[in-house]
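Asker: Listed after this line are the structures, all set down as structure tokens.
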Structure P
């Protein structure tokens, strides 16, 4: 199904947007993905949307605009926004050590060689701050190091299950935090961008500051005010019929089912609600979140963050030296060549091809979800798949991501 605005206020050529739909339909017809949802919002109105293919291919259930998807790492920016509301209330400070709330992170030691023995350490020159966590520079996280396998095994269920992470441990938040506290830092705080772990730490930090479960914190500070009714760490029985099957590439070709609504790990509240990748959501829910950030913190008269806080969130904080590091083992050294990182979002620092403007921000999810906020074009765009391996190491592995952006931007007609 195609949703297209009849108004010309969006500044798109409807004829050219038709090219986008046709190309995306090809991915489903060729069996590369099962289903696709897209939404494009510009100049205050929904300009275009597609629902192509299947929510459950085997059962013949079409994908719908209200289909619920696993956000994976698109959880991270929501966690960051909630943390920033605590900063705005004076309950946290950006550059204060977090040891008060997270004593497990106190008195850290740092490995002399990230690839060397974890026992060969020296005292950290300073404490870990909230700013370090928000920029993914606390000194510990996913990346190329001797601790890599140990940190990967600390990925929480159910995201660990669908990613097929070997030896994943099922731990409560406090036990998980204690385990992190037993590990040395890979780098000094602030020295290197490392993935994922900081987001889970942020979630625990907020529960300790507020004295509430993470889902309650998010509901009170982000989800409730924005009317994000389908965003949660669990899919209740009454919504299970809207939950997409998760697919991945089958060894013999075609698609393999990795998670099914009838047997999903998202059926029950998790032991550890992962701020790094645990949420599910819908296209319209996440569109509201993205539009709030495009609106400098406000949506439909409801202010979640101040304009200045959104500006802080969407500024590149990587140093010139940090821009030269690939971070992920499967990435090239070009990972940060044309983009930087703010608080929980990447920020485009150089125009590359026919696509987003400089200043565009967002962050994808490893199960095939991505969103883009382009302030220069007053535009928000989402593309939601449920296909592992479509995005790897924050980059589209499938050409569908590049095609989505190219064919959307070529349709701008004002």
Structure Q
């Protein structure tokens, strides 16, 4: 009888890629996903620790799945497992396997061993890792859009961030491995690939040869002209003229940037150890928009970082109001033990942070609506998802990342088709296919 598998994933696109690779390897070994309500033989929990809330969700998920599947072999991995293995050992009453981020390539092999977990810990010294774990797969689940993890780790050590301690230094996937994985995704029918990593702009910096993220994107777009490529979150300092030229020269490099800001105040940016100031960020956004006026720009912003008073918050909000942006990911500052900012004395009260988060999210809604409105009565290429809304409408994303719903039959799923954007209803863009 085939072993039944459950994989629960929290956190970032990199975790999602890694979990998809685990599932592929399990299926290749003769296992199958457990159906809803079905008992599992193996449970994998790929945890997150980017915020205190994410750590709490990871703990809750571990407890919940152990209770739900008491006979299963439980494997815990990811950033929370890397930073808090001893805490996991304390909250569980039965043995689990804890596998560190640097050893994820060994996860499936260990999960399939017949002997039970006896609090197995494959942790390793993540801060001394020099090579990325290679996690190939044939298909990214049943999704239209695939993620490809080309880089892992970070050496920025922003003062609020635990990730460099849980992911280790920057390590890049060799170009031939990236191209081979992309070819497998194309063969499986994926029409769009998101190039991702923990600090994707550092791609290639650990190689002896001169190769950077612009070279990688150019190679991908050139080798796979029928695939749409998006670049996930990239630091403002890494949006170079060379990268913009690569985007300009490749019609399949989508006009979409996600650029973390974190604060629009120079004092706070310095305390965060971000390596740029507000004026530099503004200039980067202007350069992006001058090159691609139709581009979507997403921004990460933290509210309530230690030392952020009313003046500093106003500087952040004013900058966000002034620049061209499509959407914000707004987060309250989360105190992470083990990071320098956790020991700063001037912590902002939670109620103040929450108020600021609400203000920025209101602004984000205004920005998003304004961006969507700009493109009403225009036609954009849309990649149609393999799912429908509750109203039985097709869904998809334009090249510049506008989500659209429209009528059509199932034969359009997985295809890129022209859609005219017609109106906004309840924050949803409604469109119409413009040719059969």
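What follows is calculated from the coordinates using simple rules that are stated; it is not laboratory data. Treat the numbers as computed from the prediction; the structure is a model and nothing was measured. Cβ atoms are built from the backbone, for glycine too; each structure is taken alone.
Asker: Given a value of 16.8 for mean count of other Cβ atoms within 10 Å over residues 21-28, calculated from one of P, Q, which structure does it belong to?
Answerer: Traced to structure P.
Asker: Still on this structure, please answer the following. One of P, Q was used to compute log10 I(q)/I(0) by the Debye sum over Cα atoms at q = 0.08 Å⁻¹, and the result was -0.40. Which label is that?
Answerer: It must be structure P, since only it matches.
Asker: Now for a different question. Thinking only about distance in nm of label points 7 Å out along Cα→Cβ at positions 93 and 229, which of P, Q has the largest value?
Answerer: Structure Q comes out on top.
Asker: Out of P, Q, choose the structure whose coordinates give mean count of other Cβ atoms within 10 Å over residues 101-108 equal to 21.4 when calculated.
Answerer: Q
Asker: In addition: To which of P, Q does the computed value 1.16 (Cα Rg over 2.2 N^0.38 Å, for residues 53-156 alone) belong?
Answerer: This value belongs to structure Q.
Asker: Consider the structures P, Q: one of them gives -7000 for helix-only ellipticity at 222 nm (-39500 (n - 2.57) for each DSSP H run of 4 or more, over all residues; to 500) as calculated from the coordinates. Say which.
Answerer: P
Asker: From P, Q, which structure was relative contact order in percent (Cα under 8 Å, 6 or more apart) = 10 calculated on?
Answerer: Q
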